[in-house]
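No value in this document is a laboratory result; all are computed from the given coordinates. Quick caveat, the model's predicted, so the values are computed rather than measured. Cβ atoms are built from the backbone, for glycine too; each structure is taken alone.
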Structure I
Amino acid sequence: MVRPRLWWPVLAAVLALGASSLVGAANPAATWGRATRAVLPPGASGLPQGYLPTLACPAAGACVAAGLYADASGAPRGLVLTESAGRWLPPRTIAAPAGAAASPGLTPSAVACAAVGWCAVVGSYQSASGATQAFTVSESAGRWGTTREAPLPADAATTAQLAQLRAVACPAIGHCVAVGTYVTSGGATSGLALAQSGASWGSPTPLRAPADANLSSLLSVTQVACPAVGACNAIGTYLDTDNVQHGIVVSEVAGQWGAVQTVQPPPDASLYAHVTLSAVACPAASACWVVGTYYDHGGASELLALRIDQGRARPATALAAPAGVATNPRAFYYGYVDLACASSTICAAGGQYVDQAGRYQGFLVDEVAGQWGRAQRLSLPAGALQVGHNGGVVALSCPLAGACRAGAAYEDAAGRYQALVASQVGGRWRTGTPVVLPAGGTSVGIDGGVYALVCPTPRSCTAVGSYLEGATRYEGFLVATS
């Protein structure tokens, strides 16, 4: 395993300062209320596979969540849930763009908001010709516009298209950036970036794979963070001619997208490192952090982190796994919202690993004063068995240094999956607290749990997810601090 850095003395000094500028005052943990069942459109028959994955909260008591619900016939439909002044409004169905298939399977991937009433949702759907196309739909001054097919670069295939937008960021009102993938006329999977300016989305920018990519490249751009207009950083992966997977970073500087950069893995990486970049956070326009995984010389799946400075990807460094890990910890990030930063030197990340007893555990790892420490095991409630195959830390939010919040899932004493929220107080993570599910819910099931968590302020947090009502029907839940 990777040796821990000389980080504990730094943390000890920071904590000794108490109310220092690095970690902040010892803020009391916010108290989470009981979860409420998400109201779905009339005739809905639950959430397919518990899919309610994305949440944005531009202010306390003002959030937008997006996912899927099943209509009366069981067909999946796009869903938007909006909270205004602390009250959740009636749900909204996302209509498919013109030219969509009769059953378009429209699936939101991400939502972002520049301010209350100014949001964007992106994803994919099926066209009448059977192609997969990307879509955008925007909210302006509290009104949602028409869902539109996203334009693709000039070299896009005209048949058998598999386009999708995977992530979106909105650094200012009327300015959003979405990233994703499309298929070129030559059959390669390529990346794209699409920018909104005012009321419309402009021409897409293709994000080309590096020169050593194989013919299909399978380039995938999965996440984007934009701390300012014209300054974005996106991450993803591609395959080289030996079918080795590499991590990539591509940056927008002064409104211009640069070339795709291949990430240099840690020194102990295997020649077949299979680098996966899972999440990116940009607390400052000039500095971002990225977390992911790689295979070391022994073939074990390990954790990594890297910094992006002024659009330049630095070499990745290995992160030390928790004490008591298995020889191959099979370290894993869920790859959606499992990294958050309060500043350029205060961040937290989390995911899942395997311990020496073969149990699945959750982990949390903190960056303090620019140094990443050894990851620590997520502390579970009394009687918990483990986090389970589908448990671990899934969502993070850091509204203030030393006061991050995490959403996770675990197996209780009866072997049922439950949702969990954990708080960091004064820079120290406390034992997680189970989410009290809505009436009739006894488990979140293997597909449910906390999907997303956002804290606009240290005392105001909202989380969304799904749970089982009965044996197989998933419903959405909404839970907030009080």
Structure II
Amino acid sequence: MTTLLWLSQDLRFDDNPALNAAISYNQPVLPWYWDDPSNPALHTGAGRWWLTHSLKAFNDSLRATGGVLACSNHDFDGFTQRILAYQCKAIVFSASAEPHLAQQQRRLYEWATEQGIACRRLGGLSMTQHDLIKTKAGGPYKVFTPYYRACLQHIESPAATVNLSDAAWQQVDLGDGFERSHLQPWHPQWAKGFSARWRPGEQGALEVLNTATPCLDRYSERRDFPSEDMTSQLSAHLHFGEISPRRIWQHVQQHWPQGEAEAFLRQLIWRDFSRYLLHHFPHIVAKPFNTKFSGFSWLPNATYLKRWQTGTTGYPIVDAGMRQLWQTGWMHNRVRMIVASFLTKHLRIHWCDGAAWFWDTLVDADLANNIAGWQWVAGCGADAAPYFRIFNPITQGQKFDAQGEYIRQYVPELAALPNKYIHSPWLASEVILGEAGVTLGQSYPQPIVDHAQARQIALAAYADLSK
């Protein structure tokens, strides 16, 4: 008899309630990653690279304890047939907020019940149970701050360590092992330089957590400056479940001053809020949370979208962010807001187009965070930024990259420009441009749109929604 541990976004041993539960059945445990081919949120780009290496790291750790990771891309019927083939009498997994995965988990629960197989859904992907946090009226929260206060009362017990000495592992047929799996990055050109920057897997996550602590002592003060290493870099590790949010919460409270801890911990709760929204309002994957935006006049423009994707908009802070994304699979959070605002408000291109590009190019692409973040910036999400908040790409650059270090790193053709013009090269004289080796329209593009004009047009379009 065997217990199936169905893994999705919980590729770790530490603080893994599903793994603990699987071991508690006192029978061999079969860890299985099911790469459901029908999942519309299946990673295909940069996230695929991370997933492949994360699974390899998990499998290596399993092998060190005598186990092996099974992996398959069967359809649902094929997956359940493998469960029967291994005579699984119990199934455990971490409950997901992602609509397709949650639906498949419900389907598996119903199938297992019909088969007489015990099936348990555990927490572990979030710090709280989403259905326990309710307003006084009994419904879900739609605004972050009251959710934040309520969430503080519901954060589950401290992170727990798994005792692997109690585990017995089910061996698998050769064809089901990870080494024979189909998992490979679908777009390897995205990942050329990733290995030098990232170390997927649980050990990599713990290393980042431990080394980030001294760097984040000024988190609340310096987190918005993209040229400085003042963010945790834990987002991809969190998405793939290589470290639990509870473990990070506990670690931060133990190591940071109270004020700094609060600023960072709010970000962890914002992550939970995104999952909470997706759990209660699954339609937001493709539709606006605010239904007023259902008929908003977005302006599809393939040329503008391509210019934005390739970092050739003519606005240096925007271009630096988009090039950082392509080169590293990651982008600083402040810059994510700037580039998202530029796409949705300066160019009036649908937020779904931006979310799709982020999904393909971010190693930390997370369905809930991606959707919630884009809808927040576009103004159509829960507790969204007001419609009149349009990030000025010039002043944002001046404020958060005053010396132009970030821009010079990712837009090297502007490196010789004086700081005064690094954020608006079109204002520099021909002499200054010539001395810097910049020819606008050739070595670096002219602005794709005029900021002031685009802002007024966007404001008028958004204001129409209020009539």
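Data table
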read-out	value
Value 21.1, calculated as mean projected area of the Cα convex hull in nm², assigned to which of I, II	I
Test item: distance in nm of label points 7 Å out along Cα→Cβ at positions 146 and 178 calculated as 4.4, pick one of I, II	II
Among I, II, structure where mean count of other Cβ atoms within 10 Å over residues 58-65 as derived comes to 16.8	II
Structures I, II, by distance in nm of label points 7 Å out along Cα→Cβ at positions 250 and 426: label with the highest value	II
Value 2.5, calculated as distance in nm of label points 7 Å out along Cα→Cβ at positions 98 and 130, assigned to which of I, II	I
Test item: distance in nm of label points 7 Å out along Cα→Cβ at positions 34 and 458 calculated as 4.2, pick one of I, II	II
When distance in nm of label points 7 Å out along Cα→Cβ at positions 394 and 434 is computed for each of I, II, the largest belongs to	II
Ranking I, II by relative contact order in percent (Cα under 8 Å, 6 or more apart), the structure that comes out highest	II
At a computed -13500 (helix-only ellipticity at 222 nm (-39500 (n - 2.57) for each DSSP H run of 4 or more, over all residues; to 500)), which of I, II	II
Highest-scoring label, criterion being FRET efficiency 1/(1 + (r/R0)^6) of positions 202 and 314 (r between Cβ atoms, R0 = 25 Å, to 0.05), among I, II	I
